[in-house]
1. Between structures I, II, where is distance in nm of label points 7 Å out along Cα→Cβ at positions 163 and 619 highest?
2. When relative contact order in percent (Cα under 8 Å, 6 or more apart) is compared over structures I, II, which one is greatest?
3. If distance in nm of label points 7 Å out along Cα→Cβ at positions 483 and 531 computes to 1.3, which of I, II did it come from?
4. Of the structures labelled I, II, one was used to calculate distance in nm of label points 7 Å out along Cα→Cβ at positions 179 and 411, giving 2.9. Name it.
5. With P(r) over Cα pairs in 10 Å bins from 0, in percent derived from the coordinates and found to be 2, 12, 21, 23, 18, 12, 7, 3, 1, 0, 0, which of I, II does the value describe?
6. When helix-only ellipticity at 222 nm (-39500 (n - 2.57) for each DSSP H run of 4 or more, over all residues; to 500) is computed for each of I, II, which one produces -16500?
7. When distance in nm of label points 7 Å out along Cα→Cβ at positions 435 and 459 is compared over structures I, II, which one is greatest?
Structure I
């Protein structure tokens, strides 16, 4: 019960709930004011204008949000004008619906925010079909009032931003820490629980994408919003939390080791890993609690459980060394030491977040100047060439636009032919449900139908209990607010609430609420069926056929990350910024690849061509980025020796293998560079360095020097980590090259 109360409190204090209130008040306020002033005839148009701008109200740079609002207002006004003038002429209207649907849906090539502007334009087109305006003056009045509604919501959004700016950014940070906490706990399970590793690895792909997505939004919201005069104290703290969360994410990636090696070293002695696993779990839970405290007002949790878990993990290394004894225990002990170092760094970043949230003065600062910040932002280009490049059937956006256009025209003709009362509801369902990929369309269709049925049942129950219009109005407002608040978290529940809202709103127009409910359910089922059928039959876009470019980008960014890590090893201070930028780009590319794989799993089984091979490629890519992160993180947090010729040689050969992989994938016919045959010599020399340090340590032990000094330990750790990770990277790159060759052959045959 206590947990449920906490979750309710978190929801009621969340920015999602505030967004629902913002939109709800934005829509209802002009309705109430105009009705009180006796201008009720004008109220619906203003409310529609307000409603149409709401989808563009998403987290991010406020400047970009304002631009999106203005474009949305102008676009919806233009679309409404065209549709209303075309309505009396069926042939012209069909042509207008087709052209508008196709043209506006293509705008999504300019990114997520543009896709929401596009969605508003399509909504305006459908809503216009429900508007009964005949004369020129009536049409122009309708459009003008919609513009006023849009400007009104822009004003509301500006006021709320002034009041809740900190809350919006804290919500993003809270969501990020929650995801990272869950990700850390999931990674911990991979360490010892062998039987479910593949299943859990697939779950990590989804979490990685979500975390990267949050980091991108936070970069835009916090870096793009900087004033020339500098940041406020609150913004500085938020940036520090963001910086620590990025470091934590890299550290978690770096602790993803070669599990075959771990299993080989520890075998049946995996109990020695339990303390490290528990430490990750405790830190994950602590991050989750901190994420809640960014929304709630409560005291920072006690750090004692963290310190106890850290001590236990350290003791476990001593116990392992004592029980197994050196030299047999050396490899395992060094592995545990490296893992422990990562976890100590993780704990340090968590403590930084704790201090920031507790308002403890910290000498840390983000050290971002304007030029640096700009480079960390993923800027969306808006030139015409991007649109022109997508005007071919190889573009998933082009296919989606054609598919949506045909579905809309068919749905309209279907409703007209069968004289369905509210044909626009069918079109609305198609627009809301249909997505570029089949899996998400099918999932949203199922949620939409279930939600509509649930909402209809609830509405029927309420109608049977009372016919009081005041109660209908109150419930309609509450349902409206909650539906917008829950759209991202629970689409099924949001669909139920939207249905309740629509039923009660229509009850003011049509006293026969049961008739409204009946048509609502029927139209939703018809629209969902059209959307799913269109996605499956018309210019289908199966994810297995669209992976090539995503893979190319991922491998290229990984190669850049590898070379940036090599440079940072030589001089980290000089190359720190370039390393961090390459890391960001590699993680973002990893996120996009993982998202593509998730979409692949949602496609019908018959369309998941070469699924196991693609899964192997995605897993190898994941292992590669983790191995690079492991080296990069060690370099950035330890005093290291100079790079050896063997290190540079192996990096060069891995880079060549990746270059050959890229050439294969891009069908580059140029002669491939041969990887040197004597690469084993470099591997042996790297291990010889580690063996030399190990032998020296053994000799010192024999002389009675049982205690190891920190310099010797760090030297052994460095030699062991670099040698093992480079050899792992070489193996991964070779396996990746082979897998891509098989993948390329498969594509050619199909």
Structure II
């Protein structure tokens, strides 16, 4: 076999190998697979071209071979650039598409094809090789350009691989270095061919091997020895204890944490199964995949571990051994326990939180339906004063001492916790409730910080559970409600929720549910009590609410107004009374057209609605003069947010309303109120003149209040006038307006109208 046949056979074998590799590359699931396939296919034209050049003795066929060779090398360079771009992604900063290289290679293909016309790139000459003609290339300028282009592109690819080998980690460096080395060998080999003017291009064999090498390294190669070393190092440095067993269950390797856990040295691996079995109470080298949680020790000293075993099989699925990992979960478990404790226990006292207490009570009632339980609401009376006088630290100490006392009172059958602030909750079997001993303990309940002692007044509200299905919060509401019976009692400390309180709750619920219907059906109505001047002439009236209930009959305001003030529904009632007053004023004609009506504004109204806008709207709706709808407020309106309330009262005055201060003298009246409040009328409570040992002083005070109001240009109105003597006495003091039973009791609107027309009180 001559030299030409030898190289032809080698190239043929390479082509077949490249074809197989290309098919496998295109079938690969790896993203790089297609780029490897195109690179392998691109090697076909130059290799085939070389085979033609080597094997032909015909000039024209040799020319075709050279075109396939040169154009094919441009295709190889393009495919190599594309492969390198994907294979080396991530090694550069801001890596961009190599578009310019594709343009240069495409241009070179065009100029090489133009050689058919211009003959500027290359020619061929006939020489004799082993007695046969062989056509060798004669390079011209175009061929030199072609070589510069291919070498430049090839150099750029080599440079990228050099950068990749320098920047990547050791595990990936090997694959870059091997390809880089192969490309350098091929480049040197081809360079030698060019300058040696040897007839046969042996470097194409190098390109073929380069393609096969790229195929293997890109798709199949794994640096197993390096991986083994890395994995071994990783496993040794892992915090988990790792053990490897052979198929017989004998330990053949353990990392450092594993050796410390089993308390062995590296030469004592045979003792591992025995040591682990003694430590965890179970065989740890058993076959199969398994997982268990184990606890060593008790309470605060307990250690928590998670054990996971896995079998290892070889490529033929034969058992090769097993591995065991043991993870110390102690800190995690303790952290979870701390979080759970924090979520279920009060941070100050260590008692159950309100939510967790309710859950425990609900669960206990479900589990023990036959046991009679008592729910107890514990409240410290006026605890805010303790904080204000002794400070918050002393207050916290007091709360902790109360919690400790509760622990001593309770048995294991009880559940207890802190509800909020200075209130606590307990549920205990009613049979264990010792009323007398608790009363005795509460009679002398003292807290101390070692220097300061203070007696606390503690109240217990008890609800004996008669309906286990009731919401736990409602049970405590009932127990809390029981305390209202003894809230002012300094001798008794325990009160029970009973039928009377139950009936009171049902009564209040009924009234709350019926309010809107009573307003719609006009069961609730205004009663008017006349207001007279110093001559005895009726000049107006105060609108007082009354309820003619279809079931309970006539209901005075004391029966329902406090309830609505407590729950905020007073707003609906007041708005209704304001509207009723406006309706009455709009209907009064003739002799009644100058009469006014005073309406009450509750302090709660200011929290729920825009009182000024609401009353202005009613006055506009019924076309009445604002001065005829007088507005009564109590001094408690000014107890909070006084500056804002001052502005609201000034708005009323600017709009033409008459503002009256009700019950002056019966509460916490002060000269500041007279000095600052924008009021037009001062309603004085007649309790100043009630029978007492200090009647003379009361008379002096009320006389000076009337005189002071006159000087401040505030009209005075005395309410509660019941006798002729009181009327005469107050008139002599200078009082301008009067209201009371002496003139008339509150009456329905129709009766008031007849009363005014008939008597006109003189």
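The numbers here are math on the coordinates, done by the rules we state, and not lab data. The shown structure was predicted, so the numbers you read here are calculated from the model rather than taken from an experiment. Cβ atoms are built from the backbone, for glycine too; each structure is taken alone.
1. II
2. Values: I: 14; II: 6.
Between I, II, the highest calculated value is found for I.
3. On the way: I: 1.3; II: 4.1.
Attributed to the structure labelled I.
4. I
5. Working: I: 2, 12, 21, 23, 18, 12, 7, 3, 1, 0, 0; II: 2, 9, 11, 10, 9, 9, 7, 6, 8, 9, 8, 6, 3, 2, 1, 0.
Matching structure: I.
6. Clearly, the read-out refers to II.
7. Numbers: I: 2.5; II: 1.8.
When distance in nm of label points 7 Å out along Cα→Cβ at positions 435 and 459 is computed for each of I, II, structure I gives the biggest number.
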